[in-house]
Every structure is written in structure tokens, then in C-alpha cells.
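Each reported figure results from applying straightforward, stated rules to the coordinates on display, with no laboratory input. For clarity, every value in this text was computed on a predicted model and none was experimentally measured. Cβ atoms are built from the backbone, for glycine too; each structure is taken alone.
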Structure 1
Amino acid sequence: MAAETGVAANPSATGRLPTSLKAGFGLGQVASQLFRDAPSLLLLFYLTNVMGIPPAIAGMAIFVPKVFFGAVFDLWIGIASDRIASRFPRRRWLLIGGLCAPFAMLGPFAVPEASTAFQVAWVFVTFSVYMVVYSMFSVPYLAQFSEMSADPAERTELMGWKHGFTGLGVLVSSAFAPMLVNRLGMDRQGHLITMVVLGLICLGCLLVAWRFAARIPDRANTGRTLGLRDLPRAFADRRFAILCASAVLMTVGAGISYASFPFFVKYAMARPEPLHDIGVMSAIMAVAVMAGSPLWVMVSKRIGKKKTYVIAATGHGMVTLAWGLMADMPMPVAYAMAALMAACNAGWGTIVLSLLSDCIAEARDVHGENRAGSYSAIWSVIEKAGIALGGTLVVGAILSGWGFDSAAARAGLMQSAGAIAGTIVAYSVVPGLTKLFAALMIWRFVHEREAVATGELARA
């Protein structure tokens, strides 16, 4: 097959990609979403409320390997996947990552009963391995999306499929997983069983994506590749640099939201079974993402990608801020807020990836350089580092700074008023502002529009 032999091709230059290919390959996004969301949502809460590790220390143990190993391996695999694509197709990275996924998913949660120092070391080492496995499949997977079609409109639709499967990943990682932990007792064993189940789901999704990736014609020898020393030159691409800057804001805010969500629901919303309620709300969010993604694709065809991104990101920020002001709202209202937030997330999430694929295509078609792996690696580094920074150091610092007591949490005692206010700041105020600033950045500095009739980009 073309993906195995490295035969040069021009994907979908003359027609649309089959729906079965979009769906089968898109299923791999479920694994990427599980690897991104499951630790962000559950790990810090588990380490503090179950294992009794102070949040600032637990956050540091997660942050360092997530940023260091995530960045090193993302960049290495991104560059390598460009250079050896004809000898080692990108799809094979999905197979390797899938086979390692169950073991990587379990490791950071299998913390033994020991001294705090030993537990922190355990988390550091196992989460480092986790990030290596994550890099193995996430970077080549993202890079392949930009190579599947030469049509910008078709790439937007591909990202719509990808983000639609993001909703399914959210359903599993943020709804099914916490509800399963809650059903199993919210103790150490319940978390371990849940991680084994998630790891097996990742394995299955990546194997399906690996099989369907064989149908993707490979772009062999389509241009020069970037080396490690050339990576700073990528930011000379002004549009790519702006997208990266906005992604930093968005991912830091997303990391804070994920990690602080259980704290917000348990303490600010005063829910007795926070993981169950998170599961229900996350299920609603997942459905909203899956339903919203194709709608935002249609909106972008009518008003352009830039306006679509700004509307969706602004809406997301406003809903996030409003939720914090109404923490004591009835649950039906919270469900509606969750749906609206997720619908907005589907909009900017789909469009920003479509804009990224446009940058990769322009580098290939205009400048004669194959930057798919390199751009995807840089993007992945930003996403993982931003999630790590927000979901570990920032949220840990906010909770600790506002007086959160992990010993009291482990004993089931109430938190102080200041600590509860800290959960609102972490979940609502800071993430809401980051989304508004990202929308402003795209509105102010992205000077391009998409021609609705042809789907071709015209720089203003």
C-alpha cells in the first residue's frame, strides 16, 4: 500500500476522501484525548485526595516530566518522522504507541504506599515514560492530517471529524472514567482498574487508526525537511507564530480547567459525589462537541475561519467566567452551561487545527519544505506543556496559595472559605480570561481570510 511503500502521491487532489477513511483514521483521536485528559482530570485529584500528597508537590512531580520529556520526544519524533517517512511510514508510530499504551496509562496511578519522597519519585519516573509513549503516536498522527488532502476546505472537514472524535474521547476520559472510579469506590484500586480499562481502549483505537492509515497515500520526497537547528526558523512563519502564541493561552487555560474541575465541583458547587456529577456533565459536553463540530465547519465556510474562531473562543471564555459567578446553580443549569461551553470549544478547537494544516500546506506548496512533522511537533509541545503548566504548577499554586488543605481533604473535612474561592479562581476566572485573550490575539493579528466560494486562502 502507498502508506507502506512511500509512493509519491497528491492526496485528494482530484476528489474527496472516503467517509470511511475519515472515520476510521479519526478514531485515533480518542486515544490522544484519553492520554491528554485522563491524567489532567484525575491524577492531581488522586494524588492529593487519595494518596495525601500536597498539591504543589504533586503538581511539580507531574509538570517536570510532562514538559521536559514531552518536549524532547515530540521534537525528536516530529523531525524523525519527516526525515524517515519513506522508510518508516508515520502510521507505524501509531502501532508502537498503541502497544505501549496500557502500560503507560497504568504506571503513574500505581503509586505504592511509601514515603512521600518515594511516591513523588515514582510519579516522576512513570509519568516520564507516559510522555514518551504519548509522543510516539500523537505527533505523527497530527502530521498525517495535513497530508491527507490538498484542498483547504477538505482539511477543515477533516479537522471537523478529528474534533468530533475529540468529543468521544471526552466522553470516555471525562465522563466514563470518573463515573467508573466513583462506582468502584474512589480508592486506589478503583483508579487502577479504571486506568487499565482506558489503556485497553487506547490500544483498540490506535490499532483501528493504524489499519485505516494504510489507505492514506504518502507524500514522499515532497520537499526539504527541517533539522533541530532549523526549528526556530519555523516561527518566521508569522501565521504559525501567532497560532502558537494563542495555543499557549488556550492550553494553559485548558490545563487549569481540567485539573481544577473536581475541586470546583466538590467544594465550590458542594456536590457530595463530584466524580459522578463530572461524569454526567462531561457526557453532555462530549455530545455537544460531537454535534457542534460539523456545524462550526459549515459556519466557517460562510463567514471564514478567523471570525468563526473568534466567536467560538469568546463564547467559551464568557461561559467559563459566568459559571464561576454561579457556582451554586441548580444542576440542570450546570448541565446547560456544560453543553454551551463544549459547543464553543468545538468551534475554536476545529478551526485552529484547520489553520495549522493550512500553514503546513503553504510551507510545502509555496516554500517547498516538508514541515508536517516539525510543525506538528512544535504544536504538540505547546499543547502538552501548556496543559502541564496549567494543570500542575498553576493550579497547584493557586490551590495552595488560597489555602487548600490536602490533609483535610484526605480526611473528608471541609475546606476554608478562602480555599473554596481558590477553586473558583482556578476553574473559572483564569481559564475564562485566557480564552478571551486568545480570541483577541487571533482577531488582531491574523490578517487573512478564506474565500468561501473556492476554499482557497487569500492573504489580506
Structure 2
Amino acid sequence: MAKVLVIGSGAREHAICVAFLKSSQVTTVYCAPGNPGMQRDGINCVDIAMLAFADLAEFVKAQAIDLTFVGSEEPLAAGIVDYFQAQELTIFGPHKAAAQLESSKKFAKQFMQQQHIPTANFRAFSDEAQALSYAQERSLPLVVKENGLAGGKGVTIVRASTELAAVIHKGLQHATEILIEDYLSGEEFSLMLFVGGTQTVLLPLSQDHKKLSAGDKGPNTGGMGAYSPLPQMPTTMYQRALTQIVQPTMAGLVANKLTFAGVIYIGCVATTAGPKVIEYNLRLGDPETQVILPQLRSDFYQLIMALIAGKLPQVEWQKAESYLGVVVAAPGYPQKPQVGLTLPPLPQNVYYANVTAKNGQLYNAGGRIFTLVVHGKNLASAQEKAYQQLEQLKLAKFYYRKDIGFRGLRTTQSLFGK
């Protein structure tokens, strides 16, 4: 029987831990550092920081942990997989060199160019005046990205020329380099896969809701909700994504000696010219994970261990229902979220993120607090069920979007096309 350690502290890691607990081969799941909300599902939180590699490795050895699964991007970018593998500890995630596909947007764009993967035209800048001069010559809207990890918030779409200077200045205050990209018009979707060397396991498609407010308005966030699968996705668009994006991505990993056992998250947009890549992540998405992993009907632990061994596992996903998750956040998120708010009693179908506990009571400790996940016979019924549950909870002090799943319900006017 196996023991598993998951590294991270959010709702994504909560969902990963729950998936491992469902395995008949897993007896104990630890999460470092985790959060107090996880404990009601029988998850053991370990007070070790994600970047304390030596302490994490010592814990794994002391507890005879069979598998470490890295949920969050920061330790991957810092090289935790290289550190663990040097000590012959079993870990699931990309090594530091491959993690550059997420930690360096410039590296990722160069990789896409090399592999002829469809994406937006771009230029990288560390000089503010040069960046502004280039941007003023391009057609609006433009996308300005900070070249580094930004928790989903380092991207700004500029629609007015009067905003360019301020956005470029702000980007170079946060990062040493920015990318200026052409804007891709279309409907975004998340295409994720587990990989083990050259073996791949496709996850159900999902769609995140990055903007703070209904109708995809307001600033970018870490994600306000998601749903899966996508009823509006044409088979032809999906097949093109596999052929034009997934296959050359895997070939590029081999060609550049970057193969690993871990996750590839491809943020895509369905344009009139076909699917194009917005970004790579090298870990599962949040909040997409919360609506995808509950769809797994086969054994999660066996899946991961098979991929680490370079074998193709037998995998089964449900296909009969729609899954939808709504993120509940603190007022003031994402700029200045209030903290210390008392959480009301919550149902079991909740994955916790930024929470702390005192005397058995949970309080929020950051912006995104929890994801409530439901499933129904179709997307409309799942959406209705989610909002009925949320309305019954005492959430007047908190904030959540009221339209998660709206694009999937606009089937007659889908931006995916026919």
C-alpha cells in the first residue's frame, strides 16, 4: 500500500489529494503545506514550505513516501524534480529545463516557433521605450505579458493606444522582460495531458473563466470557475488541436531532450484560422483540475505510476455528465482581497484554497477561498445546481461570478464555429 505527498496549498491540490485517496492502493495522503480545509477529507497537512526542498526530501524519506506529486508551479520552476531525482525519490513533474515552458514565456514562444506550432506573433523587450515604439506600430488590441510566473495575473489586453505606455511601464516594473503579442480572437479552452516520456493521456477539455466579472469583464484573476467537458467543441477543431499542437509539442520535447513524467497544460484559442496556443503550463490548471479529476473513473495512483515508468496506463473518464465549478473569493480580489473573514458551514463538494483555522473555525487568508463543484446531466443543469447551492449558503460577504459556463450554453452562437 502506498503513501503520497502532494506539494501545494490550493483547491487544485485539494482535488489532487482527493483523487489519490480514491485509489485502492493509497493508504495515506499528505499535502505540504496544504490548508486546514483539506483535513476534513482525511488529508494530512505538513507544515513545510513548497520551496524547502531539503526539508521536503527528508520528510519523504522519514515517512517512506512512495510518490510525490507537484501541484504548484513555483517549486517546478525552482527545480524540485531535479533535486528529488538526484536523491532517487519518485516524483511526478517536469525538471527545471522543461518547466521553462511555463516559467519563461519567451522560451515557450521560441519553442513554438521551432516546432511550427500555431501561436500569436510576438516580440520580447526589456527596454520600455523600444517596447512602446513597437507597440505603437501594431494593430490593437495587443497582449502584454510579463516574462515569468505571475499566478495567472501577468497578462493585460490593451485595447486603447492611450493605455499602452502605462501597461508597458507596469509590466517592466514587475518583470525584467515583457512580451508584446498580437491578440488572438476566439474562444479559449484548456487542453491538458499527463505525459510519461513519449506516452500521453489526454484529459477532458475544460474552459476557465479568467476575468473577474460576468461576461468576461474586469481584470484577470487566477480563475473564477470552470466547466468540463465542452459541449460546443467541434470534433474537427479538437482533432486539429491534437495534430497541429499536441503532436508537435511532444516531438519538440523529444528533439530538445526535455521529456519528463508530468503534466502539460496547453492554453488554446479557437480562431477562424484554427486552434492556436496562448501559453503552456507544466502543471494542472486551477480551477480546471477541480472539475476534471472528479471525472476520472480509473485509478489515479496507477495512472501516475505507469507514466513515471514510461508505460501507457488504462484510463477511463466519465462521459455522461457535465461538471462545473464556481470559485468563491474575498471582496477586493484580485487587487487587495480582504482577509480574516469567517467562513460559513460549507457542503462536502468544496475544495479549499486560501483558508486558515482557529479553534475549529475556518477563515479566509487570501483571495480565492474555495471552489464549489457539482455535476449534472448537462451543462445547464450543472450550472443551475451550482448556483442553487451557492444561494443557500451564507456568502453575502464574499464574491463569485454568476455566469460560469455561459459560453458552453451559447451553443447557437459559439465562437468555436460550426
Structure 3
Amino acid sequence: MSHGLIVDFIRDYISFRKQTKLEAFDKEAAKRSDAESVAIAAERRELEHRYEPKAWLTEAAKRAGQISLVTHAAKFTHGDSKSSSLYAETTAQDGYLSSSALHGLEPDAVGNAAALDVAKLLQTSVEGDSLLACLKRGEHKPFAAFTDDAAQLDEWISGFSRALTTGDPASHKLAKQNYFPVNGEYHLLSPLFATSLVHALHQKMIALRFSEEIKVVWKARREKTWHPKPLVLFPAAAEMHFGGTKPQNISYLNSVRGGRVWLLTSQPPQWKRSEKPPVNLRSIFTPGGQFDRRANDTLQLLISLLTRVKDYTNHRIREARDEYIDLLIDLLFVVVSELQREEWQNWTLACPDLKPHQQLWLDPWRTKTDDTFRQARDKDDWQASVAEDFSIWLNARLRKALPDVGAVEKREWETRERLRTNLRELETIVQEAIK
């Protein structure tokens, strides 16, 4: 693009700041007495001189060293953190949303808030170009338009270029620090806030939520009329604020956003339980079935315990084993309670392959319409068959890692007091509900 556009931008930028300062000066000067008119005029001339392009650029180049242009800033962790920030232009397509996945990130500026006007001068885009981009590619013509003195031009370039350096890496007591294990030792990691990535997200969300075009889409939605542009919503979004009443003390882009950062929900999907009964069920203990899958983690802990120790008579080992088995029994009855639903009454009629005693157990509401079923259920002998099914299932799962498991263990599982108690208590609850 033409360097003239950037030159015009520099001139207009300084002129705007000059006008703002002069208006503030004149407002204050109006409160002073006429006797100070000579001093006021001198002060105003001095102010006008400071905002001549050559003088202002000289002073701004000196202040540029008080800021650093970065993509990852430390002060978002704590406003008083003195740890290093980072400027990184690395790009990569690794399938993750990170600063490296975006091209043309807008850099942020950290440092002395009083010098953020220098950051704005360097960063402002003029038809896709900026002074920062010129400095990075070694292009100095926009600055040269304001001086014929080569030494002064070098001074400006050197001064403004200091904003591109972040200094030697250093951490601080107020920085986030994580010890990460590496080959038996630890690396100290200090995660930094991806301020440029956050700003890119902020601009995207502003456009999708508050642009003039989106206002038209919302109007169409309210009036229930068609519009070709889709409406993008951000459910469960939250806001986080940095810097309090002085967001410029954190960074330049934070000030542009008014200290606001939007957070998108990262909650896992909320899966809904199936509203249809398992009409193809053959047994609640079927390998790979609902109970079998949900019991897997506890089973692995139990197997790990039994395979690591040899002294099964040890009191603490027996206690730990019994605790795992009781957890499996409790889980079984959680799954059963999910199947014993009133709205699924008679669902076992569609399961001819389901064991009869399990039909009696899992479909208690069927007793209200099926007298034969109710009479069979009232005998309670089906409970012993349920206990035996559980013991057979548990032995089968354990035998893969413990081949010696057999009849003795089967007898132990099916006569466990926890199993009998749960059967009895759940039956009491079910009978009360059916009445």
C-alpha cells in the first residue's frame, strides 16, 4: 500500500491528540485570572510545540521503551506481576484452538499505562498496514517523511523498536507457576494469558452479537420473519473483568475491551437417560450391558487389589475387598431402581428372553395387571436366584485375572449381608409405592 496513507495517519493521530490537549488546557485557562494571560499564552505555545510532529515523535520514541508489544501477557494473572510477557508469531495447524492457529494476531501492549498512546500509534491498522508492521519488515519511510535528519530518524527507529523487545525471560512470585515432571525431575512452567487470542475472540463475538447486521437479524426473529443470515448464540457465556476501574494498567487491549473478557462454557454434554425400556434385555448381568459397563472401574480396583497381595487373610485386605464388593452391590441396585419405573409398567412382556426371576425383580408394577405374575413375585424365592446371578457374574469377571476363583467365592458373594439387605429394603420401598 502507499506509505502516504500511514504518513497521513501519523499526522492526524498527533493532531487529534494535540487538539484534545489544547481543549483541556483552554478550559482550565478560562478559570485563571487576566493577570496570568502572558503566562497562559506562553504555556499554550509550549504545548503546541510539544505536539509538532517532529517533537512529539522524538518524545514518543523515548517513551516506547516503557511498553512491550506482546501476544501473551503476564499481568492478567496479577496486576502487580513483574514476570515476563511473550511475543510469539508461531503458526500451526494442529487441530487445537490456540494463538498459533490464527493468522495476523493483533499484538497487545503492556507496561507504563501513560505510554499506551505510543502503542496505539504503532498498532493501528491503516488499510491492512501499520507502523508496527513497517518496523518489523525494516520499512522506515513513514517516519522519514517527518525529518531530513538521518541521526534523528535512527533515534526514532531505535526508540520505537524497543517496544518489540520483552527482555530476558523472568518469572515472579505473583505469576502462575506449575511444576511439570520431566525425566524424574521438574520443569517450572509459567502459563501466560493469550491476550491476542482473547481479543480476536472478543471482536468475533462483538460482530456476532452487536453489529448492525445482527440487529436486523434479531428484529426479524422478534417479528418471526425470514432472514438469510443465521443467528449465532453463545449459551451459558460468562464475563470476567481485569483491572477494575483502571483496565489500562493491565494492557492496552484490555483497556480497549473495558477490562471485559468473555468466557465460553466448557461443560461436557448433558446426556439424557434413555426414555425407552431395554426391550431386548436378556439379563441385567449381560457382559457389556449397562450394569457391567458402569461396574468396570470398581472391578478393576478390586482386581488390582487381589492380584497385588497374596495374604488374603490380612484383616485390612479383607476390609478393602469387602468395601469394593459392597460398592458393586450398591451400584447394581442403582441400576435396578432406574429400571423399576412405574411408567414402564409391563415392559418385561416384550422381553421373552429375560430370565423369569429377573422379570419379577425388574418389573414390579406389572403385578397391578398380571395376577399370575403377582403371585409368583409374592413367593420371594426369586431373590435367591437374583443373588446367584450376581455371584456368577462377579466370579466370571474376576476369573479373567484370578483363575482360582470358584465355588467358595460364589457362595461368599451370594450370601453377602449387603446384598440381602439391599434386596429387602428396595422391596419395601417398591411395595409401599405400588400400594
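Below, the figures for the structure above:
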| read-out | value |
| --- | --- |
| Which entry (1, 2, 3) yields the derived value 0.85 for FRET efficiency 1/(1 + (r/R0)^6) of positions 53 and 381 (r between Cβ atoms, R0 = 35 Å, to 0.05) | 1 |
| If percent of Cα pairs over 14 Å apart, for residues 61-140 alone is computed and equals 62, the structure in 1, 2, 3 | 1 |
| Computed 17 for relative contact order in percent (Cα under 8 Å, 6 or more apart) - originating structure among 1, 2, 3 | 2 |
| With mean count of other Cβ atoms within 10 Å over residues 21-28 derived as 12.0, matching label from 1, 2, 3 | 3 |
| Structure (1, 2, 3) behind the derived value 4.5 of distance in nm of label points 7 Å out along Cα→Cβ at positions 125 and 261 | 2 |
| If helix-only ellipticity at 222 nm (-39500 (n - 2.57) for each DSSP H run of 4 or more, over all residues; to 500) is computed and equals -24500, the structure in 1, 2, 3 | 1 |
| Comparison of 1, 2, 3 by Kirkwood radius over Cα pairs in Å, for residues 213-284 alone - largest value held by | 3 |
| Highest-scoring label, criterion being volume of the Cα convex hull per residue in Å³, among 1, 2, 3 | 3 |
